[in-house]
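The numbers here are math on the coordinates, done by the rules we state, and not lab data. These numbers come from a predicted model, not from an experiment. Cβ atoms are built from the backbone, for glycine too; each structure is taken alone.
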Structure 1
Amino acid sequence: MKCRACKTDIVEFFSLGDMPRVNSYLSEEQLKSEKKNELAVGFCPNCYLVQLMQTIQPDELFTHYLYFSSASTSFLKHCEENALFFKEKLGLDKDSLVLEIASNDGAQLQYFKKFGIRILGIDPAKNIAKIANEHGIKTTPEFFNLAFAHKLARDQNNMADLVYGANVLAHVPDIVDFIKGVKAILKPKGTASFEFPYLRGLLENKFDTIYDEHFFYYGILSLVNLFRLADLKIYDLKITPLQGGSLQLLISHPGVFAVSEKVGALVEIEKQYGYDKIEIYKKMSSNVARIKDELVGLLNRLKSDCKHIAAYSAPAKGNVLLNYFGINGNYLDFIVDKSEAKQGYYTPGTHMLIHPLNKIYEENPDYLLILCWNIADEVLAMPELEEYRKAGGKFIIPIPEVRVVG
């Protein structure tokens, strides 16, 4: 397998084995025809880019999607803060354009629109783009790439003051073509900003971010090399709490902005910890095996004590964990999800029917396994679960370390 950026041979260091499409929720008719692929990650010794060993074509993954950004209140708060930050930092106004790639249901763009800033969303999921447009968020249902960027740029009104993307940079297999498209649509003094789970998470037991949609796992060392291929420059960055620890970049054409000291500082930190060497990544297997033993051991003890256990939420990361750890109906009485779009479907691989939240009060489980561990604090504080907490219900948070709350 050649590196998708620099074409060097990459070295595999961790495999989850055969995995289903973890964001593809199944109807009863689809249970017998589910697709699986080996899910393994490798390291490029030349440009340091961590990436999947196999590629699934994006049109198999993203043209119909059941993840809606607006379902998370903590994410919406983050979006509101983001809009204010960029409005003030970049001086965005009614004459500016914010172009968001993978804009989903408009969770982020709605806050720019409230400030009177022009917006344009690009998202390949036709079902979600339709919903966004119905809510007044102008969205084009297309995959973003260099050819599409050139098409947009024929109209100068489409040139962007801010190109924004949350959790999209990892989802694009032809990444060099993608970032060249970003350069093509960015105004001479514009900024591009991307936010995504930081590579450090893989080394903190957050293995469930590895799935078929995430072709890449980024650190600053690989990103500096990557954006150089499109003649773009990272000029600032920050670490955010999104997705259990994310990196947010600010990028421009070369020479437009002074480069923050934070960029060089993070480069040195990654070198110090060995992010440019394969050895550090090879430790993943033993770390994940320990978490598996602890969680499965806990569930076995609880089941032997005749405790009832359910799972809260069915995110892609949760489906990775359930499948890799072999946790299914033998351990879990049922699974619920707040998103109505997922209710009535079956989870990928484990084939558990997804119920609405009221199932918790019908069955009164002793424990809820929180599969969306990255927003565990939000779940623990949910008004919908207040009566469950008061009745003595407990929660299991599996990542980055197994712990019981309540």
Structure 2
Amino acid sequence: MRFLVITPHFSPDTAPTGTIVTELVNNWCEQGHQVHVITSLPWYKNHEVADEWKNCFIKKTINGKMQITRIYPFPNKKSNLFLRGLGFLSFSLFVSILSLFSKGPFDAVYALSPPITLGTAGKIASVRHRCPLVFNVQDIFPDAAIETGVLRSKFLIRLAKTVEKISYNFSELITVLSKDMRDNLNRKLSDAKKTPVVSVIPNFAFTNFFHTEEENQYKKENNLEGKIVVMYAGNLGYSQPLELIVDSAKAHLTNENLKYVVNGGGVRTDYIKSEAAKIDNLVFVEYQPFERLPQVLSSADIHLIMLKHGLGNVSVPSKIYNIFASGKPIVASVDSGTEVERLILEADAGLVVAPDAPDAFHEAIQKLLDDSSLRKKMGQSAQKWTENFYSAEAVSKLYVEEIKELKTNNKKSLP
């Protein structure tokens, strides 16, 4: 089969969704499929085009069964919502133009959200190449922006919801990461005349990464050797109540053997940096290359996952699967009854408390700090659970099966 993949990030870009799509495409190519990827020049780490790509507006490469077309991403800081939205629109427009001239035929267009505007770009490509649009929704927009107060204008909220609904209705197949997200989308599509198929296809863990016993250079570089490490690794955005980490680190200032580590980047990086400068046991480390993921995650004794109230049915942090694979327990602050809680409890992989509850959050961390055997038991349970979870190869095959079934059974009228 031949796929046209539209994604905002792709290796060597460091965005978590980019690593997922890259692995998915690599597996398709290994299985004998041909893939044309339309994506951006690498820009995620510092929200500007990486130095070695700055002289390019468009760059094309071919590697075996994979063709990659990269275009300028129109990057802006996350804190400027207007410019960020304008950048997404500009990128989506150029993606749409490029897709019209991509050499087909294709069996499916695979587009990823966010940004939600790539749903329209995907539809243009699918109409041009007369094939179905598969829309992979990693985070449900604009729900998170509304819940966190980033998006407050009534006009912009109505506009964002309209764009969201149009993007979903443009799709023949929508894939989401959890049952909560599927229920969310189905509610939004309940009044549509023709609804797309909504399927749950979770992200996957890079389980093979964690079979190495090599010396952990990451711990050396950040003076973590011989310390108990409580880590948050991931996006530093408005969806994450980072104050929970700061408050807990302050409460543990007298414990000289304990370090809190925040590894990542995002719109709230400056906040964490300033707090780390004032708190002796709080360490900030910038996003690391994907190849260092095993060292980063294996450095922790306890991992943290946090989502503000109301976001549990909007997003499933993809890092949870890799944390499981690293064999380390989790303390999660998330909505009850959502996918993150279900995964952790099902795997017996950690402790879950209500969102935005600092005392309960600190007590859960303290419980694991006080009981090394419980940490070990939960970490081993998490790692064992991943043995029965989807691999990248399995997920890539699931997509192929869904697309074949979609085309064969004519679940939607193809363009």
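With distance in nm of label points 7 Å out along Cα→Cβ at positions 54 and 198 computed over the structures 1, 2, the top value is the one for 2, the highest of the group. When helix-only ellipticity at 222 nm (-39500 (n - 2.57) for each DSSP H run of 4 or more, over all residues; to 500) is computed for each of 1, 2, the one that comes out at -12500 is 2.
Ranked by FRET efficiency 1/(1 + (r/R0)^6) of positions 110 and 398 (r between Cβ atoms, R0 = 25 Å, to 0.05), structures 1, 2 are topped by 2, which has the highest value.
When distance in nm of label points 7 Å out along Cα→Cβ at positions 190 and 350 is calculated for each of structures 1, 2, structure 1 gives the greatest result. Figure out for me which of the structures 1, 2 the number 2.4 belongs to, where distance in nm of label points 7 Å out along Cα→Cβ at positions 46 and 118 was derived from the coordinates. Among 1, 2, the structure yielding 2.4 for distance in nm of label points 7 Å out along Cα→Cβ at positions 46 and 118 is 2. Given a value of 16.9 for mean count of other Cβ atoms within 10 Å over residues 22-29, calculated from one of 1, 2, which structure does it belong to? The structure behind it is 1.
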